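**Q** Structures are listed in the sections that come next.
What follows is calculated from the coordinates using simple rules that are stated; it is not laboratory data. Here the structure is a predicted model, which is why all the values come from computation and not from measurement. Cβ atoms are built from the backbone, for glycine too; each structure is taken alone.
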Structure I
Amino acid sequence: MKKQSFLTGSLLLTGSALLAKLFGAAFKIPLTALLGGTGMGYFSCAYGLFLPLYAVLVTGLSTAVARPVADFAGRGNMASARRVLTTARRLAWGMGLTGMLAASFLAAPFLRLTSGSMQAFPAVIAIAPSVLLCCLTAVERGYYEGLCSMTPTAVSQALEAFTKLVCGLVFCRMFMVSPPAWLLPFGTEGAGACGAVLGVMLSTLAGYLCLLLCRRAPVTGTNEPIPSSRHILRMLLSVLIPAALGALVTNLTSLIDLMTMLRQFSALLSEDADAFYQGAALDSRIPREDAAAFVYGSFMGLSVTVFNLVPSLTNMLAKGVLPCTAQAWSIGDRKAAAGYARQVLLLTGLAAIPAGCGLLVLAEGVLRFLYAGQEAEIMAATAGLQWLMPGLVFLCMTFPVFSLLQAMGRADLPVKVMLPGLLVKLIGNLLLIPVMYTAGAALATSLCYGVILMLSLVCLRKVSGEVLHIGKPVAVMTWGGILCAAAAWCGYDRATAFLPQRAALLLAVLVGALVYLIVIWGIRSDLFTAAVPQVRSVSPPCAGKDTGNALHP
């Protein structure tokens with residue numbers, strides 16, 4: 001198997017991730033049109049149970065496999081590398097079957113605890129096999145990444161996203177038009193959500209089968225002894241457990257929303273239905289029995305979907321510089337590591353700050369651009385999207401800080417700083433949702449990410465021992481973002497008088513971007529140029545080696 005350089009592998013993974021995001025947007029937008037707010041609420045309930053299980057069982061599994069495989073393959077001991085693969089497969093089957101059964105048996109009590117409605121039950125059951133398939137897929141990807149071959153991972157990611165797009169929409173439409181007899185008691189939206197989730201499950205199967213068809217490296221050996229399966233299992237768990245804990249904490253934000261929003265919405269409806277409809281900007285034609293699920297589904301399906309687009313893209317900007325940070329740190333060059341950290345933070349802020357400011361003032365226009373014709377869902381989602389925008393900037397800046405801490409050998413710190421943020425999120429939801437409805441949940445999310453970013457920057461300063469000097473450039477970018485938003489808002493307000501809505505929005509975005517570029521261009525370039533000392537040449541790291549896990553998507 002041909003070994004790829006870091007640059008080639010990174011470009012492959014980045015391109016694959018971008019393609020997967022495009023397919024994901026092409027799936028989510030028409031899916032929301034098909035299911036509506038209520039159906040998206042059921043779809044989100046299924047993911048609400050799946051994501052914590054995925055975090056515990058799947059996240060970190062690729063890394064856990066890649067590291068020992070890379071170590072053995074680097075010494076030419078492919079027999080031991082294959083032993084890692086065999087042991088990891090057994091572990092994945094055990095964890096995956098356990099997770100699949102847990103999802104199946106917990107479906108009913110989970111729905112009674114969160115929403116009190118069983119309409120999402122088929123969707124939750126349909127997603128259960130994905131837990132097993134994702135575990136098996138993670139092992140295969142980790143093996144190839146350990147061999148510095150990113151092509152199988154990139155191809156399987158793209159195929160998985162494409163299959164989800166096609167099968168998810170086809171089965172959703174099919175089940176809504178002509179649902180099977182066993183789905184009739186769950187209504188049209190429940191049946192459609194089940195069909196969409198079934199497409200998601202089939203996409204994970206397609207990704208797994210794609211990896212099985214890839215060509216294996218020949219089994220060769222050296223004079224080194226082959227470690228026992230028990231020893232390899234301990235190696236895998238030593239990486240898997242910390243990664244699982246960190247991912248679980250990260251996914252608890254969406255779980256907190258699921259656990260608190262639906263119940264609080266139901267309670268508010270019982271107290272004063274008219275006040276709820278007015279406070280949640282809910283169309284009066286939505287039936288009362290669907291109101292809570294509709295508002296929750298609109299928030300998750302529209303507001304959160306748009307919110308997640310920007311961080312997923314800015315996160316890719318950090319991939320190229322993070323291995324350099326790990327290299328500089330490994331040779332003890334703290335100034336160089338701090339220079340790379342400053343560079344990636346400014347690069348991320350340069351994109352995230354104007355995006356957040358622009359979406360704040362153009363929230364309704366963006367939702368109308370993406371979800372044309374879904375007036376009720378847009379009304380219910382607009383305020384939530386606006387209050388998520390500060391959190392968008394905080395989250396975009398947090399991703400590279402976490403990766404930098406990992407590259408500096410402090411993977412424990414992201415987990416520790418997330419715990420206070422989650423406490424803020426929980427308290428914020430309980431206090432703000434009764435007053436602000438979905439906007440309260442969005443504000444609690446922004447406060448959560450703000451606390452996490454502040455604490456993570458303090459930790460980065462202490463670990464690196466260097467001052468990053470990013471305050472002044474960030475202030476300039478913030479001022480540019482404010483002017484960008486003001487120009488975009490004015491442009492959109494004027495353009496809608498003589499242009500179609502979508503054309504007016506594109507013109508407003510162009511005007512805002514030009515204003516932002518002019519502001520940044522007018523500032524001295526040395527505000528944004530990270531003084532990065534030269535780092536002596538070292539062999540390019542490959543996935544699986546201890547480089548801060550920068551290559552994994």
Structure II
Amino acid sequence: MVTGATSLGLVRDELFATMEEAEQSLEHFIIDRNNGGLLQQAVENLKQVRGTLNLIELTGAELLAQEVLQLATDIPVGAGEDRDVQLAALSNALYVLRRYLESVDASRQEIPELLLPAINTLRLAGAQPPLPESFFFSVRLDHARPPIEAPARAGGASAAEVRRLRQMYQIGLLGFIREENLPASLKLMGRALGRFDHLFIDSPVGRLCWIGSAAIEAQLDGQLLPRRSRKQLFSRLDRELKQFIGNATYEAPRSLLKELLYVVALADSSGPLASQVRQVFSLSSLPFTDHLLEDESQRLAGPGQAVMRSLSSAIREELASLKDLLDLIERGTAQAEAYSNLYNLLGKMAKTLGMVGLSSAASTLQAQLGGVSGWSHEQAPQPETLQRLADAVLYVESMVASLERGDRRDAKLQVAQPGMEAEAFANHQLTEACIVVIDEATAGLALAKRAITAYLESNGEKLHLANVPFSLQAVRGGLRFLEQERAAELIGACADFIQKQMLESNQMPPEQLLETLADALTSLEYYLEGGAVLRRDDSRASVLDLASESVRALGMPVAA
């Protein structure tokens with residue numbers, strides 16, 4: 001069964017419609033808090049949302065929906081001002097859930113960690129303890145540290161030395177909490193834990209300090225953000241050291257070790273301690289970074305796709321005006337005020353693009369302002385200067401198009417080096433061409449399925465299939481352009497079957513074979529949908545295996 005992000009598209013429309021009904025019912029209840037019917041309707045819709053997310057196994061989204069449902073169930077009819085915080089948390093959580101599902105639907109990538117802030121806000125509003133950063137992280141904690149060549153000094157440390165080392169850690173911790181000279185504070189904390197480790201190698205606290213030192217090293221090397229949760233984590237580590245001072249056999253909670261290991265995994269540091277810990281605990285790199293989580297969290301709290309599409313439409317209108325001005329200047333027919341209008345329009349667009357997160361596009365326009373400021377009716381720009389500005393405008397246009405499609409603003413896609421705007425625009429045009437090819441291929445497969453249905457209903461009237469082999473061969477060529485050789489060969493095999501067994505044969509194939517042919521075409525159509533081909537995502541490769549089995553059942557050869 002296909003689950004998770006890949007199956008969201010199957011229930012997207014119904015799920016979003018139900019969420020919208022829940023949001024509207026909740027909004028109306030906030031206004032009319034004595035209307036229990038509105039609250040009940042919101043709860044029923046939330047149950048349906050949670051059930052749907054459970055069915056497609058979107059773990060993080062399901063947990064957020066569960067927390068929303070639980071808090072909404074606790075809201076009484078006639079809720080007073082004391083419930084405003086809870087109602088605000090519910091509204092915010094539903095908005096974040098919708099934005100997260102939009103992002104998953106566009107990117108086919110699940111990052112449940114993005115939902116932890118909203119989940120914890122709900123839990124705090126409901127007087128429940130927050131979930132840790134490592135909630136969705138799993139690791140085995142029973143690995144032993146490698147042997148240490150240095151002799152252990154267990155029991156050889158004086159109480160005064162232990163207190164001094166803890167005080168050293170606390171001084172660094174205080175600087176970290178206050179965010180005062182973070183590198184120096186973290187180094188001081190790491191130094192204290194390293195000394196603890198060497199003093200108590202063979203004891204439980206030695207293992208704790210070893211892992212804690214690796215986490216601090218990762219925090220420093222990976223330039224992780226000084227989040228409140230990290231400050232609380234390292235403060236908790238200090239409290240564990242206090243427990244150890246009074247009890248030498250004290251063992252730290254496993255939850256603390258897991259949190260520290262999550263920091264090591266998140267930073268992906270190559271430092272000596274972090275590398276050693278990663279190897280011992282078999283920590284693989286996470287599919288995200290701390291800064292990516294921060295950027296994506298900001299996006300979830302920002303405007304939705306509908307707002308971004310409206311904004312991109314307005315920006316495109318200004319781009320059209322900008323291109324008209326450039327055209328007049330290039331022809332030499334511009335009025336004197338055209339140059340000042342061009343400068344003002346460029347500055348305004350640069351600020352707008354920066355506000356919506358297209359920092360590369362904003363920087364590109366900002367870099368052109370210095371040259372444009374010197375243009376005038378008496379001092380016209382040089383052709384090469386005008387060409388650079390035109391390339392910059394085309395690059396910006398390609399970036400604005402990403403807002404309309406709801407693409408993730410991945411830094412790798414958004415950053416263009418100065419002078420490389422033309423190449424970036426060319427890459428955008430290639431992407432647009434690929435999208436057109438995929439759309440045409442999907443339409444061709446849908447047309448073939450309709451033709452086969454008409455052929456079957458008319459008891460073998462071949463006229464319905466006259467153009468199908470040609471259309472499928474065109475689809476095959478398009479997929480080869482997209483470097484989808486396997487899918488192209490499967491579609492070619494379907495086209496050959498239709499040509500030989502249906503058009504050139506005097507006998508209509510059995511209905512079972514026609515159903516198998518439809519299965520193959522449906523599998524290929526599903527493979528093309530959702531953008532997996534465009535992203536070079538192999539998550540749907542199993543669908544091609546299914547199509548291959550159907551083609552083999554037709555008696556057509558299939559390459560390995």
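**Q** Work out the source of 64, 37, 18 here, i.e. which of I, II gives that when Cα extents along the principal axes in Å, for residues 230-333 alone is computed.
**A** This value belongs to structure I.
**Q** Using distance in nm of label points 7 Å out along Cα→Cβ at positions 22 and 54 as the calculated read-out, with 2.2 as its value, let me know the right label among I, II. Provide the component values of the computation, followed by the final result.
**A** Numbers: I: 2.2; II: 1.2.
The read-out was computed on structure I.
**Q** Which of the displayed structures (I, II) returns the greatest value of relative contact order in percent (Cα under 8 Å, 6 or more apart) on calculation? Each step should come with its number before you reach the end.
**A** Values: I: 20; II: 9.
Ranking I, II on relative contact order in percent (Cα under 8 Å, 6 or more apart), first place is I.
**Q** Out of I, II, choose the structure whose coordinates give FRET efficiency 1/(1 + (r/R0)^6) of positions 198 and 430 (r between Cβ atoms, R0 = 41 Å, to 0.05) equal to 0.10 when calculated.
**A** Values: I: 0.75; II: 0.10.
That value comes from structure II.
**Q** When Kirkwood radius over Cα pairs in Å, for residues 174-381 alone is calculated for each of the structures I, II, which structure yields the highest value?
**A** Working: I: 22.6; II: 21.3.
Top value of Kirkwood radius over Cα pairs in Å, for residues 174-381 alone, among I, II, belongs to structure I.
**Q** Just checking, which of I, II has the largest value of volume of the Cα convex hull per residue in Å³? Show your work: numbers first, answer last.
**A** Details: I: 145; II: 235.
Evaluating volume of the Cα convex hull per residue in Å³ on every structure, the highest lands on II.
**Q** Tell me which structure, out of I, II, gives -27500 once helix-only ellipticity at 222 nm (-39500 (n - 2.57) for each DSSP H run of 4 or more, over all residues; to 500) is calculated. Write down the numbers at each step before the final one.
**A** Numbers: I: -27500; II: -23000.
It traces back to I.
**Q** Compute distance in nm of label points 7 Å out along Cα→Cβ at positions 206 and 390 for each of I, II and report the one that scores greatest.
**A** Greatest value across I, II: structure II.
**Q** Can you tell which of I, II yields 157 when volume of the Cα convex hull per residue in Å³, for residues 46-341 alone is derived from it? Working shown, then result.
**A** Details: I: 157; II: 224.
Among I, II, the structure yielding 157 for volume of the Cα convex hull per residue in Å³, for residues 46-341 alone is I.
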